[in-house]
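What follows draws every value from the coordinates through simple rules; no lab data is involved. Predicted model, so just to flag it, every value in this text is computed and none were measured. Cβ atoms are built from the backbone, for glycine too; each structure is taken alone.
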Structure P
Amino acid sequence: MFNDLISKSVIQDNILIISPNNPIRDNLLILISHGSSGLGTTEFNIAEFFLKRGFKVGLLDYFSKFNIDKLWWSDLEPYVDKIENSFYEILTNINFPNYEIVHLGFSLGGFLGILNSHMFIKNYCFYPGIIAFTNEIINKDYNNTTVFIPKFDNWCDYSYFEKHCKIPPQKIIIEKAYHSFMSKNKDIEIYVNKYITPITPISENEFMMLKPKHYWLNEKYNFNIEKIRLKYDHFSCILCLNHILKDLNEYYNFNS
């Protein structure tokens, strides 16, 4: 996809690190985290955007070490999620490389960004899929974090987390946009199990037990079946990426 942009690439743990021909800053890494569908074209398209502008990019596949292909959020065979590992283990058992990391996360990858925000210089979370939260999570300082919330997203509920945050992330509402508005050519409707997880802080012990296993989640919280719209919005996508570029330029003063 971007052979003409690459000087070298290396896999570190579960992260593919790609260096452009002339990186604008050797110790800076744009790290991209996928959502429930796993690493795919959305993340590679975003990576190409930053590679073309001289950034070193990392593609984080946090599913592979747990032998997860994707999460279906379904109660119908053969798509029932049966993962025994906890969300906490999946989203935080990560050997982050030794760079100044600017993180971009999508959906479940946005939740990864929330949980690991202290590891990043800058943290951009798109329609974050926040499963649940503890007092420790909401008491963190999220001054380095920006969330992008599509106005018509009916999958990921962000408001309950924001309401309880001591120092919440900056929030940017994307008008007329849906979940997955950053995913090129996406335009489908799907049915998913939307689990009725708590909207107030839970204990550390309960949080550590949360796992993407349908039978466990259903027994613990029950669920509703929701029809979700996933739709790409080219204008909003480019607007958000340019916002991040401007933010990074102001932070690092690249033009000096």
Structure Q
Amino acid sequence: MKFIRAYWGNLENFGGRHKIEIRRASKNKKLNEVVFVWGNENCDYLKSLGFDIIKMSDKSSEYGEDYFINSDTFLLHKLVAVREGCKKYGEVVFLDWDCRQIKDIDDNFYLKLREQDNEIQMPAYSFPKKYKSLLQTMYNPKDINWDYIDRQLEYLEKFHYEWDDSYVTPNASFIYCTNPKVMDDLIKINDELKIGIVCDEMTFNEYSKKLCKDLEGYIKRFEPLVCNAKREDHFNQGRLNQYISKFIKKDLYFIHE
């Protein structure tokens, strides 16, 4: 099995946050990992930190340059990276740069990961239905891209599992996958439904609903046993994690910041 990551876009975006996350990840030499990279400058930067890379394109992006403006297609890069990883390695775990390892990988990790016996797994996270009003009290409103938040809520209302007055969806910070066709299916869903935001997660929500009738079904079938989608203090994630624990027993190796 191979751990994979991906990078595309501009390293200076988001105040250079990605550079900080990438540098932190580069200090972990224990993972058998490779990074799928778009863009010559990005390739040079990741190689300078000691990462093994697979160059996908000279261009830094193939599906739009801006996370907000191109929110309908920007994250297609992730689905493509997972698809290519499955083609090359068969069995992969994709990690976002802010998905933090908290325990060394051992034999139990592989046993727990394969216990669900699925071609794909993603952990679930939640957004309270009063998400927008909560943001208004938690942050300076001038610091938030409200057009993006409105678009996010528009699609959360369409693609979610209902739970505790919240929208629950897959979180693509951690993706276990063994079949590249699943990624083709997600890309096709995005194209057909014209999902306007975070297509890596919304498409899998739609995909999973063909196989699960409710959140309990999702947890039993697609929730990884080795990671959590978010910290306990992310909105009502703590309560969601408690609900998840009613159906499966986790042994955490990764937590998404």
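Observations on the structure shown:
- Among P, Q, which structure scores highest (criterion: FRET efficiency 1/(1 + (r/R0)^6) of positions 56 and 80 (r between Cβ atoms, R0 = 25 Å, to 0.05)): Q
- Structure responsible for -7500, with helix-only ellipticity at 222 nm (-39500 (n - 2.57) for each DSSP H run of 4 or more, over all residues; to 500) calculated and labels P, Q on offer: P
- For 16 (relative contact order in percent (Cα under 8 Å, 6 or more apart), calculated) the corresponding structure among P, Q: P
- Source structure (of P, Q) for mean count of other Cβ atoms within 10 Å over residues 112-119, computed value 15.6: Q
- Distance in nm of label points 7 Å out along Cα→Cβ at positions 88 and 192 derived as 2.3 - corresponding label from P, Q: P
- Which entry (P, Q) yields the derived value 4.3 for distance in nm of label points 7 Å out along Cα→Cβ at positions 208 and 232: P
- Of the structures P, Q, the one that 71 was derived from, the read-out being volume of the Cα convex hull per residue in Å³, for residues 104-151 alone: P
- Calculated for structures P, Q, distance in nm of label points 7 Å out along Cα→Cβ at positions 168 and 248 is largest in P.
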